[in-house]
Each structure stands twice: as structure tokens, then as C-alpha cells.
1. Between I, II, which one scores greatest on distance in nm of label points 7 Å out along Cα→Cβ at positions 23 and 127?
2. Ranked by Rg/Rh (Cα atoms, Kirkwood Rh), for residues 111-214 alone, which of I, II sits at the highest value?
3. A value of 0.95 was derived for FRET efficiency 1/(1 + (r/R0)^6) of positions 95 and 119 (r between Cβ atoms, R0 = 35 Å, to 0.05); which structure in I, II was it taken from?
4. One of I, II was used to calculate helix-only ellipticity at 222 nm (-39500 (n - 2.57) for each DSSP H run of 4 or more, over all residues; to 500), giving -24000; which?
5. Which structure, out of I, II, was Cα extents along the principal axes in Å, for residues 47-222 alone calculated from, if the result is 51, 43, 28?
6. Given a computed value of 1.8 for distance in nm of label points 7 Å out along Cα→Cβ at positions 87 and 191, which structure among I, II does it belong to?
7. Here distance in nm of label points 7 Å out along Cα→Cβ at positions 151 and 183 was calculated and came to 3.5; which of the structures I, II was it taken from?
8. Out of I, II, choose the structure whose coordinates give mean count of other Cβ atoms within 10 Å over residues 103-110 equal to 20.2 when calculated.
Structure I
Amino acid sequence: MEQKKVKYADTLKSADTEETLDLWFYRPIGYAWALLFRRLGVRPNPVTVASIFIGITAGILFGYSDLCYNVVGMILLVVANSLDSADGQLARMTNDKTRIGRILDGMAGNLWFITIYIALCIRMQHEGLTIAIWGLGALAGASHIQQASMSDYYRNIHLYFLKGKEGSEVDRIELLVPEFKKLIWSKNFVRKFMMAVYINYTNGQESMTPKLQQFLKRVRECFGDEAPQWLRDEFRAKNISLMKYTNMLTFNTRVIALFVSLLLRKPWLYFCFEILVLNIMLIYMIVKQGRISEYFYKKLKDAPKKQ
């Protein structure tokens, strides 16, 4: 049976949430991968798993002081990210979207960078720095996890108002917990464990955004699961400026900083960039989004509830 042609544009989340470098480089490569995998009958999750192993290998190579190993690691990390792009594009191409796939996709980047932080700390200690470098690495890693989590959440909130419920991957703790409780550890250990990790991840996103949660709750009270078009349009207009920060807090900006620090043979600069520059962006993004949410909550405060 001949497979239906899927256009490149149809595999993208939205123009609002795509970064320029992704559109120029990673998404076209991911689209080519996705076409190949669809032809071979490969599902998105195995592609994600492959990206995890390639990204971890890249991280290990960054632990060597030899620049040749580092360059090979850079190439492998680019390949891993192109596969990470491909899994989402393949899922949209084949309509094969699962929560496990979303959990795996989120874990992929964390596993790459956990390996990178550990490898860099071991390397720098061997190069003569004190054990204190592990504290700097741990702080950078914790910052990274928070930055990536919040940027992912804000992008999905933007997609919810841009494309509606079906165009976003926003989840809510109140819906996840009952699903988690239905799973039996002895029968669904892996799935239940991954759900536990995902619930903790989602809980962290919600706890960091009280004003946004207040606004979203009011939207559901007034309109149900789908916001009206006027609200979606106005929210997009006010929120779109934040999308450049969500993109900078994910992969490309931090990896450019990582590669530069490796080429300069001063990997500690990457940790400083994470802790100082990217955390300032994160704080700005949280504060500004909170003000946007407060504005819309006040606008809907006196609106009648949906019957």
C-alpha cells in the first residue's frame, strides 16, 4: 500500500515555537530521517531510544582532554539531536503519539546532559581542578533541568492557545494521578515508573507557575477544554515574544556554548554560562509569563462559568 505523502511543514509543531537553527538544519534532517523510518516501519519510540544511546556516547567523549575525541562527540550529539527531532516529526507524520513517547523524549535530553556533566567534572578533576568542580557541575545540571522543563511547558501552553487541546501536549496532575493509580506495579512496572517520573516533572512545572495555573483553571471554568478564538488570538499576541527565550533555554544555545568551551579547552565556562546567563533568562521568562497570566485572569474574573 502506497504511503500518503506528508509535507515537511505538516511535521512541524508551529512557526511560533520553532527556532531558526532548527528550521534551517535539524528539522529538514529530521524530516529525512522520519521519511526513511516510516518507509522501514520504525515507530517513534525506538528512534528516541537510539538518540539516547548516541547522545550518551557523545557525552562520554567530552570527558577526554583530546580535542579529536571532543569533535567526534560534537558530531554524535548533533546526530542524536537530529534523531530526537525525527521522532517527533515521525509521530506527527504517522499520528503515532503516545504519552510514553513524550516521557521518553523528555528523558533523552536529560540523559545526554547528565552524562555530559559527569564526564566534564571527571575530566576537569583529572586536569587539576579541585573536587569543588562537582558542586559547580551539580548546580549547572540542576539549572539545566529546570530551564528545559519550564521552556517545554511554556511552549506547550502557547501551542494549546495556538492550536487547541489536540495541538498541544499539556498535561495536568489532576488527570495524571488517577491514571497512575490504575497501574499495578507487578504488571506495569516500567510504565508506572515512567509515569511516576512524569508526574513529578509535571508537578514541578505547575508549582513554578501559580498565576498561570490560576488563569488556566479560570479558562476551563468559563469555556471547558477549548478556549474561544478571541482569547486564543489575544494570548498568542501577548505570549509570542516569550517563545525566543523558550528556544534559547532548550538545546541549540546551550550546545553552542558547550562546543565553544570545549574548543577553548575551558569546559568550566559552560557551567558558568548555564548558571549565570541561562538562569537570568529563565527568571525573566517566569516573571513575564506570570504577568501575562495575571492580566488574562483579571480579564476573565467576572466572566460567567460554563453551564
Structure II
Amino acid sequence: MKVGLIGAGGWGRNLARTLAELGALGGIAEVRPEARDELRSVYPDVPVYPDHRLLLAGSLPAVAIATPAATHYALAREALEAAKHVFVEKPLALRREEGEDLADRADRAGRTLMVGHLLLYQPAVGWMKEYLAAGSLGGLSSLHQERLNLGTVRTVENALWSLGVHDVAVLLHLVGERPVGVQAVGQAVLQPHVEDDVHLHLAFPSGVRAHVHASWLWPEKRRRLTVVGSQAMLVYDEIAQEVTLHRKRIGEDLRPREEGSEVVFRGAAQPLRLEMEHFLACVRDGRRPLSDGRRAVEVVAVLEEASRQLEGR
């Protein structure tokens, strides 16, 4: 099966390369003339179009969309109206209503709608999901995600929308519930109304709490998820691709119990390749993707509520 690609910018190039490696790149739509010339030299056997409508008018059964976030809804809607299966990079849309509309359209048309929540395809995340489901940490109490670095600064979307989308998707996936409470606090230092540093807090029906700290104004690169249970704790170092089990807890007498720690998972897989393989398989077999439109709407709902609070509405 061949997939058309709409948008071959920074991340779109990665999608093009991955689809080509899988033998699934069927066409590219790119508005920049200089980029089209380069794409034709890299992929001489792949049609390159100046307008996405030319690609959608063709016979390719599926498209992948890697354009600015503000364009996702309109382009995904066009693709579904053209009877294509659709993969769209995160976020699915900027408003919950738009995301729900896309999910409804995909269901009515019997088409796959999958969103690029890349971290869900990291093998370490899948391993943690199974580990938590088995009750190996005891009762789950909280999850703490850090996504921090110096740059890249965005001029439209804030640090939460730019950096924290993947993390919200992972937290909802691991907890397995919709949050009943959302709180967000941020600070716009470099530009008015664009938060460079955001803290997000989620409350779930089971009593579990989750926290995200996203910032591009930070001295160290840190991508780490800490999961706290009643019997032990996990730390996922995304940079090293390691999960460490800490056999640490607070006893009933309120005294610490420490029984050592060990690395329990190491992974070096390519999540983008796994993600694209999953999309191709879902289209082929009619399966619902792990990061389907409905789940992506839940992520957008969290981000939309966080934005409402950050804007003081």
C-alpha cells in the first residue's frame, strides 16, 4: 500500500524517509519550490506536487499530514472527504469540536484516522503499560513527566502545545482514564501570550494524579517520567531509553523502605518506523489504531482546557 505525504518540512522529511524505507511512499505535496526540487532528487520515482489537492485527487488510498498544527483540521477533513485513510501529526486539531468532527467523519466513512502521538509507540511505554496493568507497583498514586530543554522557541503555540502533547497522550494511556480535573500554570517570558514554561496537573477518577512540566527555557535537557506506586517506583529516561525500577516506598509506619534499584527495560527501537508500520497494518486489516481519533480528542480536550486557564478565560 502507498501513502501520500502532505508537508515535507522538518518532521515531514522524517515521515518521507520512513515511508520510503517501508516501500510505502506514493507521492508528496509540498508548497515550497526549493523543497520540491530537493525531494525530486532524493525520491526520483515519487511524484511531487505543488498542491495537496492534486495528491488527494489521485488514487492513493491513504495520506499522512505533517503541516503546521493550525492546518491539521482542514487538511484532514479534505482527505477524509476524498475517501482517504488519514494519518495526521499531533495535535489532531486545536479545538475539541474539530477533533470530534474528524473522528465522526472517519467512523461514518469507514476510514482509519490515526494521530502521530509518537511516544505511544516507544517500546518502553508499552512495557510500562503492561507492568502497571499487572499491579507490579502496587496501587498507582502519581505520574510526573518532565520535558525540558533550551529551545526550540515557538511563536504561536506555547510550550505545552509544542512539547507536552506527547506526554499528555502517554499519561492518559498509562492511567487508562479520562481526567476529571485539569489545572495549568504557565509563564510567558520571551513573548507575550506564548508560555515558555508550563506546569499541568491532572486528576483522575481513581484518585491518581499526573503532572507535566514542559519548558523550552531550561538549562538542561530532561525527558523523564516518574511513576509512583505504593510498593515501588519506575523512572523512564527517554534519552537513555531505560526504565529503572526503584524498590522504594513509605511503610505503614511512615518510614522509608529501600531495597535497591535495577534497570528493568532497555529499548533502542525506532518509534517512527513502528508508528508507520502500525498505520499501514490498521489500514490493511481494518483495526482501530492505538492513537486513533477518539483518543486524540481526549488529548486535545485537556490541552484546550489548559489553554483556557492560561489565558485567564
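1. Checked I, II; max of distance in nm of label points 7 Å out along Cα→Cβ at positions 23 and 127 sits with I.
2. Of structures I, II, the maximum of Rg/Rh (Cα atoms, Kirkwood Rh), for residues 111-214 alone occurs in I.
3. II
4. The value was obtained from structure I.
5. Matching structure: II.
6. Comparing all candidates, it corresponds to I.
7. Computed on structure II.
8. Source structure for this number: I.
Quick note: the coordinates plus some simple rules give every number you see, no bench work behind them. Everything numeric here is computed off the predicted structure, so don't read it as measured data. Cβ atoms are built from the backbone, for glycine too; each structure is taken alone.
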